[in-house]
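**Student:** The structures come next, written out as structure tokens.
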Structure P
Amino acid sequence: MSPTRWTILCDFDGTVSVEDVIDSLLDRYGRPGWEQLEEAWRAGQIGSRVCMSGQVGLLDMSQGDLDEHLDGIRIDHAFAHFVAEARALGVPIGIVSDGLDYAIERILRRHGLDGLPVAANHLAPGVPPQRWQLSSPFQAAGCRSGTCKCARVEQARVDGAHRTLLIGDGASDFCAADRVDFVFAKHRLVEHCRAAGIPYVPITGFEDALEMLPALLEGNLASHHTLPVPAGAPA
């Protein structure tokens, strides 16, 4: 299979970055009330767009504070190599995140990856100073997320992708995982793919993804949930 038939959509927080950016900002600069929003989101009472908009409104930090914090965020050490390999193979790759565009773009730029397309929530200074506001240019009707990853999967197909690979780690990736052709899954996304019968392989990081990408593009990568069960192992 020609690698140009694939497009890669990659989550950022917890997938590319070692830690969740918005969580780390809230821990450091959040005013009281953000934890209650988090609890309401986890209970399913509000969607991530409402949750994050409220949480961003509770951040109390200057532009300098923000930039200094972001410059300390680490990313997976093999991610730049993975991007280079995808580009060398002619496979489009982009970030699809329910996180913050400014944060993602600044962190990527520090690693020489500023040309990577990013679909994420838009962070902007608010009023008064040290306040911030969130907008969601990639939201979709009927979706409670700030960035509708399902809509980004459909857009990739409109743009010419015959097959789509999702790389992600958590709840914001669950819906999109149901709509792509294959998943490289970390953390909670592994359990979701296994339970839903979604074609996937588990990864611990981009070293694994780098190793598996050529086999996927050539059609030689077996889905984890279809691998034969070893003799004597429980079914």
Structure Q
Amino acid sequence: MSNCDTCVVRNRAICSALAPDEISALSTIGRRRNLVAGESLIWEGEDSVLVANVIEGVLKLSTGTEDGREQIVGVVYPSDFIGRPFGGTTNHGVTALTDARVCVFSRVDFDGFARQHPDLEHKLLQRTLGELDRTRRWMLLLGRKSASEKVASFLLELSERLTPTTCQTASGAPAQSFSLPFSRQQIADVLGLTIETVSRQFTRLKGDGLVELPSRREVVIVDRHALMAEAG
């Protein structure tokens, strides 16, 4: 695998807990993999055989209903960790929404390495608890927020989570402009809305001067404070 020192998410990923010599040891069991948009990395219901760090791009976590419909249950961004360490069956699929690059490890090799490095296990626990907090906030968003609050909250999250090297200011502040990695239908699926409702909310936010929409995928946040108020 390429030198980890050049990794753009080195200081934010789980491996940030490791010393340089430990990073070198970890790099011997990992490999870089490029994914094109629409390509799957992990399949729902299969044994957990790999884990990965996201280096670039955005991926979705999804599960299927009995009648064949897809439900997006989560989104992962650069520096996020995906997969299920320490065994078990994967309960969702992982698919690239955009072209992406990931750092992939055999789950068995990674488990063995983590057991020998308590700092990495601690970082995994922190990530798990952070994901639990995000899941609880997501339950609030889906269960209690209105359509306008859902869309505003979603745009604010995207501005904070998309790749810093391309979407954040030099000071590290959230992005004021970014490219949506989702179609309107996918946004509707994520938020539990219809595509018509999502389109109406985008149009209303633009009409109220909170955002600009230079194209169907481009978003410019014009008034962040007002958008935060809209998000509740």
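Read-outs: derived from the displayed coordinates by stated rules, not from any lab. If you're wondering where the values come from, they're calculated on a predicted model, not measured in any experiment.
**Student:** From which structure (P, Q) was volume of the Cα convex hull per residue in Å³, for residues 125-220 alone calculated, if the value obtained is 144?
**Tutor:** Going through each structure in turn, the value belongs to P.
**Student:** I've got another one for you. Between structures P, Q, where is relative contact order in percent (Cα under 8 Å, 6 or more apart) highest? Before the final figure, lay out each step's value.
**Tutor:** Working: P: 23; Q: 18.
The maximum falls on structure P.
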